[in-house]
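I've put the structures underneath this note.
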Structure I
Amino acid sequence: MKAAVYLGPGQIEVREVPTPQCGEGEVLLKIDACAICGTDLRVYQHGHHAVTPPHIIGHEVSATVAEVGPGVRGYEVGDRVIVVTEIGCGLCDWCRQGKQNMCPDVSQNLSAIGYKYPGAFAEYMVMPAQGVRQGNLIKVSDALPPEEACLVEPLSCVINGQSYLHISPG
């Protein structure tokens with residue numbers, strides 16, 4: 001498959017790389033669209049301690065389920081999904097409350113798609129078993145264009161930020 005591979009600050013190269021394999025509890029995704037986040041740009045420009053080159057970045061993604069690994073329930077080949085980026089440890093108090101974005105493994109080690117795990121600047125990516133168990137794949141309607149579906153992740157960041165500002169109509 002083709003992938004845009006991050007090689008270090010200021011260096012990305014489109015390369016032919018092996019298509020990832022779908023293992024136990026995992027889901028293989030065919031990437032339909034992936035937006036470029038400001039964080040992706042910062043990694044490209046300056047690098048990041050959690051990203052070791054060569055690495056595939058990109059996390060604002062919409063995709064189609066291409067393969068479902070053994071033990072996975074609730075997803076079928078052909079399902080359209082968006083991706084929740086952060087993959088918590090599953091053990092801490094935050095994860096047990098369903099707030100994986102607050103997990104220390106996420107905040108300190110960037111346990112997330114495109115950082116710890118290969119991202120979506122590629123034709124395919126795998127959602128790791130821990131992400132599948134946590135519900136990091138969210139089904140979307142076929143009526144929602146992929147180019148719009150991949151913007152749900154940045155939209156959620158905007159809505160979260162606005163919630164702290166207590167913005168209201170009027």
Structure II
Amino acid sequence: MDGLNAHEAYCGNRTIECTKCKANVRIRQVLVHMRMHQMREQVARENMVPCANKECSRERASNPLGLCTSCFGPFYTGQHDPDNHKLLKRLARALHTQMTRGCGSQRCRNPMCATGLQNIGSSSDSAVSSLSQTEAAALMVPILKAYTPLSTLPRPSIDYAKIDLHLCK
């Protein structure tokens with residue numbers, strides 16, 4: 001009926017377990033089944049909302065800063081902070097330290113990091129030094145202003161794509 005001889009029909013109707021979803025799949029439908037998994041993964045990637053950190057490519061988690069779990073980890077605390085004032089202070093401290101002292105990574109290419117600025121600067125240019133405290137504060141102001149709605153009630157939605165946040169790993 002299927003246009004297959006007896007041997008092909010017998011072998012094609014045998015099943016194997018899918019390595020991704022553990023479902024039993026007919027051998028002759030394995031390629032179609034795996035293509036279905038690829039399509040689902042592609043749709044999931046297209047609908048992914050990226051982390052607010054421009055240096056990261058992971059998916060955003062549900063936290064007040066719009067960061068992925070890896071980027072938000074250094075800012076997490078178990079203390080009660082309903083207005084997010086302490087969270088914003090931790091963010092400001094981390095950004096200021098990153099801009100004035102750097103992260104120390106030889107691979108850093110972050111334009112908002114003292115180490116990244118030194119690594120980006122070519123040998124023909126004079127060595128780019130870390131930002132002064134006033135320069136760092138001037139760069140931090142727009143970032144922190146974008147996050148200030150976190151401390152007001154009711155909290156308006158924040159467009160994380162417009163925030164130019166560059167955190168080192």
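Tabulated results
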| read-out | value |
| --- | --- |
| Per FRET efficiency 1/(1 + (r/R0)^6) of positions 34 and 66 (r between Cβ atoms, R0 = 30 Å, to 0.05), the highest-valued of structures I, II | I |
| helix-only ellipticity at 222 nm (-39500 (n - 2.57) for each DSSP H run of 4 or more, over all residues; to 500) from the coordinates reads -6500; which among I, II | I |
| With mean count of other Cβ atoms within 10 Å over residues 18-25 derived as 11.2, matching label from I, II | II |
| Comparison of I, II - label where relative contact order in percent (Cα under 8 Å, 6 or more apart) is highest | I |
| Origin of the value 1.25, where Rg/Rh (Cα atoms, Kirkwood Rh) was derived from one of I, II | II |
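Laboratory data are not the source of any read-out in this text; all were calculated from the coordinates shown. From a predicted model like this one, the values you see are computed outputs, not experimental measurements. Cβ atoms are built from the backbone, for glycine too; each structure is taken alone.
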